[in-house]
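Taken together, the values in this text are just the output of simple stated rules run on the coordinates, not laboratory data. These numbers come from a predicted model, not from an experiment. Cβ atoms are built from the backbone, for glycine too; each structure is taken alone.
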Structure P
Amino acid sequence: MGCGSSAPAVDSNIVDDETASPLNKDEFSKTPHLLVDGVCSCDVAQGELGDCWFLSACAAIARDKQMMSRVMRDIIDIDMTAEDYSGKLTFHFWRFGQWKTVTIDDLLPSKNSKLLFSSCENPDEFWLPLLEKAYAKLHGTYEALEGGFEMDGMVDLTGGLAEIYMVAGQPMSIDTEKLYFKRLYRAMENGAFLTCGRTGMRPEIADGLVNGHAYTITNVAFVQVADRVEPFRLLRIRNPWASSMEWNGDWSDTDQERWSKVSDEVRARIGYKSVNDDGEFWMAFEDFRREFSTFSICTLGPDLNDDLWTDDPQKTKIHYMYGEWRGSSAGGATESSNPHSSNPQYLISIAQPDDDDPDGDLSVVIALMQMYRRKNITSMVEFRSIGFRIYKQTEKDRKITEEEVDSPLEGSGMYLPIREVTGRFEMKPGSYILIPSTANAGEDNKFMLRFYAAKPLIFQEI
């Protein structure tokens with residue numbers, strides 16, 4: 001995991017000049033390229049910076065060359081060996097509802113003529129360390145990338161919608177377990193981006209897995225063997241360390257007893273490779289749900305009807321709304337001097353249900369994102385615990401009063417200290433009031449609401 005650089009945000013100073021080497025000379029490679037055979041999850045290798053959350057997101061997005069090309073669209077065809085190569089590179093990141101452009105030079109932190117932070121598997125390829133540098137510049141310093149959530153990295157690289165699921169330590173019925181695996185399986189089939197993580201403050205290692213560490217899910221498969229009726233539910237997972245630090249239990253690279261029962265045809269279908277020490281491994285979902293704390297799914301559009309298939313983004317109506325909790329409008333979610341009803345309130349007016357919905361409901365997904373400036377990480381600026389509640393509006397143009405705040409119809413659930421919380425709801429035509437808030441009163445912050453539905457609706461502050 002290692003340490004980070006505390007250099008300021010100015011590009012010429014984002015790394016210490018004494019340790020930076022220019023990429024287009026011989027310090028790293030005599031034939032440097034941005035890309036060699038395109039991007040690949042297998043390119044990603046973490047260095048001495050604790051940004052596994054961002055690198056696992058990079059590895060997830062690298063499965064979709066078109067999406068990663070969007071991030072590097074201005075430089076995708078650049079020739080770093082050409083005489084007219086300027087040494088300037090431009091990347092694009094989605095930030096709080098808008099795509100931001102970041103331009104960097106190609107100086108990269110080094111130690112003993114080797115890259116200090118992330119690197120690509122091919123020593124002549126540099127898209128990853130340059131992308132990491134641009135992301136560090138976006139946030140002010142490399143140090144600002146120490147620690148985070150994979151879902152935030154995936155959203156910043158795609159502008160998509162990410163949801164986090166709690167796994168280890170959570171009571172889970174057999175039906176819920178089946179649903180979670182099916183959700184992962186469908187998400188992978190549907191081109192979504194998947195990551196997972198283990199909690200823990202220290203990087204202790206058990207069974208080859210690292211605590212306090214983020215991973216990428218690179219495949220999800222049902223695997224049939226000859227002597228069993230039910231197929232095994234397996235996940236292929238990648239450690240961004242790209243090393244021998246891998247799961248060593250059932251279905252691991254060294255478990256030839258189980259893999260010997262899988263036919264060559266099935267192995268080829270799921271992309272099985274008996275390669276040790278590359279950071280990628282298979283494991284059963286039963287072990288996964290015990291060993292991993294969370295998994296995250298990022299899609300470009302929501303699964304509105306919860307059929308485990310992402311809806312066509314071209315047919316989805318997306319509404320954005322920006323707001324702020326400040327002073328008397330930072331009412332929190334509990335009893336305080338600032339009542340909950342003093343938070344900003346938003347009208348949701350639904351006129352039509354989904355086509356052919358048997359219950360006459362409209363499926364909607366609501367996402368609440370708080371603005372968070374990672375460059376303040378050295379000042380111990382932390383996420384607020386956020387969430388939202390939905391109420392039925394009983395009278396036109398009327399806000400929810402303090403006497404009504406304890407009777408919401410729906411909500412995002414537990415208020416969580418993460419950048420974005422989401423909820424999926426079935427709502428009948430009518431008028432509703434949404435109240436987003438922090439858990440505690442008096443916590444000023446800006447926020448953004450995203451509202452997804454397949455039918456037009458009215459969404460406005462009242």
Structure Q
Amino acid sequence: MNVIFRIEANNSIGLGHLMRAFSLAHWLSKEYKCTFVISDKSISIKNEIEKRGYVAQLISYSEDTLEDAIRTCSLIEKLDDSVAYIVVDDYRLDEAWESYCSDRLKINMVVIDDLDDRPHNCDYIIDGSLGRCETSYARSTINKNKFFGIKYCLLSPYYRELRKDAIHRRKLDSGVNNILVSFGATDPKNFSLKALKAIKESCFNGSVTVITTRYNKNIKTIEEYKNKDVQLLIDHDDIPSLIINADLCIGALGISLLERSCLGLPSICLKVAENQNYNATSAFDFGISDVIDEDDIVDSINKNINKEVSERRILMNHLMSTVDGLGAYRVAIKCFGLMPSVQLRELKYSDSESLFEWQNQPYAREYSRNSSVPSLEEHNEWIRLSLNDERRHMWIIMADGNEAGYVRLDDKVDNYEVSILIDSCFQGLGIARGALEELKMKTEKPIQAFIHKNNVASLRMFLATGFEYKGDNYYQWSPE
């Protein structure tokens with residue numbers, strides 16, 4: 001089955017739409033063939049699409065959006081594979097384009113947007129902007145489901161993978177020693193140069209890294225500022241690592257701000273386009289960035305330099321709790337029906353910190369028989385004793401390579417009693433159910449679970465995996 005991405009990305013409009021599509025395609029490619037339909041105006045990204053293992057198909061560009069719809073549909077109808085979804089991320093295209101393609105192709109229409117400036121007619125809509133809510137897109141016809149808000153922002157999975165490294169780095173923070181300058185792939189207004197001039201005028205005394213791409217036509221003016229403390233990186237292939245090693249970023253709003261927030265990097269942001277007014281207001285309201293005019297860069301740099309380390313650490317924790325990097329994964333599961341791949345690995349003492357963090361999340365112990373939260377010392381001692389207890393078996397739940405929770409079996413002679421805890425970031429994605437199915441294959445004895453009568457989500461999940469009520473809030477599954 002095919003998923004079609006209809007996008008445009010080039011020097012004039014930037015590469016943000018392409019990056020969002022790549023984030024989603026990473027997960028969808030586990031079950032679908034991903035084909036990108038682009039016009040000849042975006043031919044410069046064809047190699048990048050194919051380099052990642054996806055198919056790129058070209059149509060002739062047309063200012064007439066109905067003609068674009070006709071050309072898109074004609075191409076799709078010629079494909080060998082059947083198509084399950086068409087995903088459109090293009091500010092030019094609206095409900096007329098979507099209605100034509102839906103009526104002609106009879107497939108699920110998925111819209112990615114972040115402006116809410118025009119009506120849509122689709123089955124699903126994704127807007128991972130800060131502050132989006134159920135009342136957004138009131139003029140649109142959305143037939144099936146909405147995925148609104150920061151929990152659905154489409155980031156590369158690499159950002160989630162690096163969270164542990166980022167947490168470790170932020171704990172060692174000692175102030176602003178490294179500044180990252182990042183204004184996107186094209187930076188047509190040359191904000192990078194303005195940032196470099198402001199840094200030179202400020203009180204900052206450290207290293208600066210400027211990142212851009214070969215699509216930036218202003219590279220020569222930036223190169224004039226290179227010296228032993230200022231480096232320019234073009235088409236760098238590991239931006240997340242640069243984010244981790246920086247202490248402050250001067251950069252753009254939009255998806256790049258959310259990438260930096262996911263890894264706990266404080267930002268000073270400038271609007272690089274008029275359509276970023278909503279993002280600017282939301283970034284300020286959510287407390288994840290200073291949003292300033294270009295005349296105020298120097299003052300903002302000095303203000304950030306003078307912040308106490310304790311204040312910076314509070315901000316960094318806030319950034320990482322606001323953006324968890326799992327938006328594309330959630331969308332792939334909830335919108336496209338991706339089945340999460342769940343595996344169990346044996347718990348080690350080094351997992352103690354993660355487990356302690358999960359146990360301290362809001363509502364984690366709401367339905368537990370023991371609702372009191374242990375101290376870190378008590379928790380570590382419990383882990384140590386449990387690992388040496390032959391009657392207790394513990395595993396970390398891995399969901400598509402991510403640590404998503406933990407599960408435990410306690411041997412009660414005639415059966416096992418199961419306890420399961422899912423990281424709040426992964427709840428509602430079918431992870432617990434997958435873990436129980438894996439657990440069943442590890443035992444020949446019945447498994448019992450104590451479930452509080454008000455824990456509706458757990459009741460549904462255990463019943464769906466074959467557990468039956470045995471009385472006194474106990475449910476049991478027995479091997480055949």
Taking distance in nm of label points 7 Å out along Cα→Cβ at positions 79 and 127 from the coordinates of each of P, Q, which one would give 1.9? P
A value of 0.35 was computed for FRET efficiency 1/(1 + (r/R0)^6) of positions 135 and 327 (r between Cβ atoms, R0 = 30 Å, to 0.05); which of P, Q is the source structure? P
If you rank structures P, Q by distance in nm of label points 7 Å out along Cα→Cβ at positions 95 and 383, the highest one is Q
Where is relative contact order in percent (Cα under 8 Å, 6 or more apart) largest, in which of P, Q? P
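Using the calculated result 23.5, 72 for Rg and Dmax of the Cα atoms in Å, pick out the matching structure from P, Q. Write out the running numbers ahead of the final one.
Working: P: 23.5, 72; Q: 24.8, 76.
Going label by label, the one that fits is P.
Can you tell which of P, Q yields 4.0 when distance in nm of label points 7 Å out along Cα→Cβ at positions 71 and 351 is derived from it? Walk me through the numbers on the way to the answer.
Values: P: 4.0; Q: 5.3.
So the calculation was done on P.
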The highest value of FRET efficiency 1/(1 + (r/R0)^6) of positions 119 and 167 (r between Cβ atoms, R0 = 30 Å, to 0.05) among the shown structures P, Q is in P
At a computed -10000 (helix-only ellipticity at 222 nm (-39500 (n - 2.57) for each DSSP H run of 4 or more, over all residues; to 500)), which of P, Q: Q
